[in-house]
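For reference, the structures are reproduced in the following blocks.
What follows is calculated from the coordinates using simple rules that are stated; it is not laboratory data. If you're wondering where the values come from, they're calculated on a predicted model, not measured in any experiment. Cβ atoms are built from the backbone, for glycine too; each structure is taken alone.
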Structure I
Amino acid sequence: MKPNTINQFGGNWTEAKMEIVVNYAKAYLTIMNKQSWVKTLYFDGFAGSGLIGANEDVEAIKGTALRVLDIDDPKPFDMYYFVEKDKKNKDSLETRINIDYPHKKDKAHVVQEDCNVKLNDMANFLKKNRAFRALAFIDPYGMTVNWKSIENLKELGIDLWILVPTGLGVNRLLKNDRKIPEAWLLKLESFLGLSRDEILSRFYSQKTINTLFGDETLVNKEVEIIQRIGNLYTERLKTIFGFVSESFVMRNSTNSIMYHFMMATNNKTALKLANDIIKPKYRL
């Protein structure tokens, strides 16, 4: 099979996001290399095909999965676990690994599955294999990662980089008039791990005014709502992990916020490392 599947390129912030993860992975492995008893696991929950490009007519660039596989100095990871739900992408990545990284194919596992399932499996693996430390990269399609999957990672040796669709996901479900369809409320609950009443109280304010026709309740969506969403997700992560980094805020060409990208960890040194890598030049 020819590994020619190419995933869509998201813009300059996509390159910056990948650089953040790869730079962090190199620094992470440098630290772990000094601890001979530690085994390292790299987990990618939305690994894609391995290649990224604007379209199939444009020369593709390596995605995060292949860039992490390229790391040999100071050491490679002891195990790689790539999750991809789309079969075509999964097959393409697996074939590319077999062709371009034959020396690593025995420790590089590519599976076709829902990321939530494999996050739970990783949590169980880490609980049973205490010598392992994991670096996880979660770059989801929309609001597909359930909060319960994140909760299962509590008190484990894992550094978690996660892309949160604050503008392109959560904000779009928070209608200005607060008349949110039931399906959207259920999605918000599963994504944030909060009840709908808690969610609504976070993002809307109410005021009762007197009119000629009696009292009227006005509902207003809070200002700077997308930043509030990012702050809330950081707050939620802090209920699971000891520390959460600053966010790399990704904006589109009109300067509207699309995503917040952050790292959660139980290690204070890892927090400093992440914040040093998320430099102001990356806040596009």
Structure II
Amino acid sequence: MNTTQQTHLPAYDHRPGTGPTLVFLHYWGGSARTWDLVVGHLADRDTLTLDFRGWSRSSGLPGPYTLGQLADDTLAVLADAGISDYVLVGHSMGGKVAQMVAATGPAGLRGIVLVGSGPAKPAAQITAEYREALSHAYDSAESVAGARDHILTATELSASVKAQIVTDSRTVTEAARTEWPLHGIAQDITVHTSMVSVPALVIAGENDQVEPADVLRCNLVPYLSRADFMVIPRTGHLIPLEVPAELIDAITAFAPAACPAARPDDGLHP
């Protein structure tokens, strides 16, 4: 695995293998290792995970920490790693970033998988009061644990994964931590999402309290021209950590290894 940390780029891990490359973008509170349980069972696939600007190993990078900057960073990382044939897999905040990246029509992008994604159109519940309260969800280890156990998840996690969630949610610069709840979550990107031309798979968790299936069905899917929609049973919002096996099945069915190059009128799957 190739690991890099340049002064101007977010840290990322690129593991060579069979393409197209699966590029994983983490949630607000996560890091590259949010995807460990998924990537670890994709042993033969070419994969790339990164720590967004301001988070984990990239916490030393200066702002801004906006969705637009995170999208630009993602494209810069792909160029630095020499990735030219890939699928974006974005979770929550990372899903909204994936929509922004895909809207630019980058060469080599095959499709996008949006996992419990921030929708293109903010849900009605995203009021100023909601955003202010959310901005304090990661104020302490105790508040992270409370959010993890009562809001973010619907299944039991291992002790190590529980500890990882707390550590990742606290390893962040203050400005990056508050950018998403105060601004990014409320940003309407319907114009951008409507420009996405590649196939998309939208995945919802049956018991997701953060991005409920009905919100994704109404506030995201209609803005994607070529979208399939599926609900994974029993899981909450932290799908990559709660049900990695089910997520792997969905991703690999959508973007199988070594599939032929897609033509403009082709999807990634039958």
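A compact table of results
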{"item": "At a computed 19.4 (mean count of other Cβ atoms within 10 Å over residues 59-66), which of I, II", "result": "I"}
{"item": "Highest-scoring label, criterion being relative contact order in percent (Cα under 8 Å, 6 or more apart), among I, II", "result": "II"}
{"item": "Computed -9000 for helix-only ellipticity at 222 nm (-39500 (n - 2.57) for each DSSP H run of 4 or more, over all residues; to 500) - originating structure among I, II", "result": "II"}
{"item": "Given 4.0 for distance in nm of label points 7 Å out along Cα→Cβ at positions 19 and 155, calculated: source structure among I, II", "result": "I"}
{"item": "Mean count of other Cβ atoms within 10 Å over residues 91-98 - structure with the largest value, from I, II", "result": "II"}
{"item": "Value 120, calculated as volume of the Cα convex hull per residue in Å³, for residues 27-194 alone, assigned to which of I, II", "result": "II"}
{"item": "Origin of the derived value 5.5 (mean projected area of the Cα convex hull in nm², for residues 179-242 alone; candidates I, II)", "result": "I"}
{"item": "Which of I, II leads on mean count of other Cβ atoms within 10 Å over residues 99-106, largest value", "result": "II"}
{"item": "At a computed -0.53 (log10 I(q)/I(0) by the Debye sum over Cα atoms at q = 0.11 Å⁻¹), which of I, II", "result": "II"}
